[in-house]
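Novice: What follows is a set of structures for review.
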Structure P
Amino acid sequence: MIRNIIFDIGNVLADFAIEEFYRSRGYSGEIWERLMKATARDPDWAEFDRGVLSMEQVLERFIENDPGIEGPLRESFRSVEGMVTRREDTVPWLNSLRAKGYGLYYLSNFSEKARWDCAEALDFLPLMDGGILSYQEKLIKPDPAIYELLLARYGLKASECVFLDDMSRNVEAAGKLGIEGIRFQSRKQAREELRRLGADA
């Protein structure tokens with residue numbers, strides 16, 4: 001029986017709007033493409049979320065990826081407000097699930113800078129029973145250790161949990177630990193799959 005629902009945040013409970021973030025700062029065309037390649041499309045992005053490096057160290061890695069856009073990179077990362085944006089239907093959905101008795105948790109690869117610069121997009125956090133942001137523990141999905149830590153910290157049984165994430169590899173990692181997984185594509189699709197698992201979503 002599903003008693004607990006574990007959510008990724010980016011592109012599940014809020015939008016990871018990195019493409020729009022750069023455009024909102026006036027970058028388009030070739031510069032926009034280079035910004036994306038040097039940051040969100042590069043493996044160094046995982047270190048941003050892991051939280052083991054300072055913001056300046058992370059930024060230096062991005063600059064090393066493309067020194068020719070150092071100016072736009074430094075300007076963009078003074079504040080990342082708008083990189084994660086609010087979804088209007090998240091709070092009502094979570095309130096509905098809480099009313100039905102489900103435990104609600106979050107498990108997300110998330111940088112400390114985004115946590116505070118994008119705080120308005122995370123207005124749903126007080127509705128959750130707990131969770132982990134990767135930077136807090138220096139672990140990132142799909143490392144099994146971050147899932148195991150969540151289960152242990154909150155006394156959750158894997159067999160009583162379902163995990164929603166937009167990345168297949170993260171869902172598969174949860175499955176290997178006995179947690180039911182749903183690759184999130186839309187709110188409607190997720191609710192239908194939760195119902196198929198016997199959850200009243």
Structure Q
Amino acid sequence: MIARHIHHALAQVQELQQKVLEKQRFKGYSGRARAIDGTVALAATLVMASRHFPKHFLPHFLGWAVVFTMAVTINYGALIYWFLFDPTVKRDYRRLKPVFDIIPPLFVGGVLTLALVMRGHYDLLFGTWMCLFGLANIATRHVLPRAITLVGMAYVFSGTTCLLSPGIEFTNPWPLGMVFFLGEWAGGLVIHYDGLPPFLTSKSTD
């Protein structure tokens with residue numbers, strides 16, 4: 001009898017914790033937008049990997065700049081739409097506070113990009129971008145599903161591998177393209193399903 005009451009009390013505590021987490025959950029990021037970003041990155045990779053595309057730094061840098069601009073436009077377009085039209089938000093600017101959590105790693109990423117380009121260390125850009133983007137994902141772990149931390153760690157691991165591996169060339173778009181394609185689709189699924197997708201969490205019902 002006592003064990004049953006203890007089990008019931010623990011279940012109530014877990015349910016309360018889940019409700020608190022759901023209230024703290026930030027709904028401004030779109031899983032679909034992130035999946036689109038990943039698809040855009042893959043499409044750009046296919047273009048830049050073509051034998052007709054110039055194998056020089058500037059065209060590739062401009063290509064990734066276009067991808068970044070499109071990603072910002074798609075993500076923040078979805079965020080603005082959510083802020084303006086979601087009836088639960090009521091255009092309360094305080095609901096946008098989690099957005100500022102990702103600004104520091106993105107700002108540092110911009111500074112490092114400028115420093116590396118100025119010094120001609122182009123081949124370090126992929127790893128740097130992956131690591132900083134991974135940190136941006138990890139910075140959102142308190143307001144997004146916990147599985148987003150795994151996505152961030154995967155980005156950091158991929159970036160570290162690129163930084164420490166010889167032979168990574170900036171004019172070969174595949175390392176960055178594939179990491180961002182898979183990473184953004186993974187992040188998009190985590191946000192869309194508010195956690196790990198069902199096909200990763202399904203349990204047998206013996």
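Novice: Given a value of 0.10 for FRET efficiency 1/(1 + (r/R0)^6) of positions 26 and 58 (r between Cβ atoms, R0 = 25 Å, to 0.05), calculated from one of P, Q, which structure does it belong to?
Specialist: Numbers: P: 0.65; Q: 0.10.
The read-out comes from structure Q.
Novice: Another one. Taking percent of Cα pairs over 31 Å apart as the quantity of interest, name the structure among P, Q where it is greatest. Don't skip to the answer; put the middle values down first.
Specialist: Values: P: 21; Q: 29.
Going through P, Q one by one, percent of Cα pairs over 31 Å apart peaks for structure Q.
Novice: Sticking with this one: With helix-only ellipticity at 222 nm (-39500 (n - 2.57) for each DSSP H run of 4 or more, over all residues; to 500) derived from the coordinates and found to be -12500, which of P, Q does the value describe? Each step should come with its number before you reach the end.
Specialist: Working: P: -12500; Q: -23000.
The correct label is P.
Novice: Could I ask something else about it? Given structures P, Q, which gives the highest value for FRET efficiency 1/(1 + (r/R0)^6) of positions 146 and 178 (r between Cβ atoms, R0 = 25 Å, to 0.05)? Let's see the in-between values first.
Specialist: Details: P: 0.95; Q: 0.50.
Once FRET efficiency 1/(1 + (r/R0)^6) of positions 146 and 178 (r between Cβ atoms, R0 = 25 Å, to 0.05) is worked out for each structure, P has the highest.
Novice: Follow-up. Could you figure out which one of P, Q the value 0.94 for Rg/Rh (Cα atoms, Kirkwood Rh), for residues 90-185 alone was computed from?
Specialist: Working: P: 0.94; Q: 1.04.
Answer for the origin of the read-out: P.
Read-outs: derived from the displayed coordinates by stated rules, not from any lab. In this text the structure is predicted, and so the values were computed from the model without any measurement. Cβ atoms are built from the backbone, for glycine too; each structure is taken alone.
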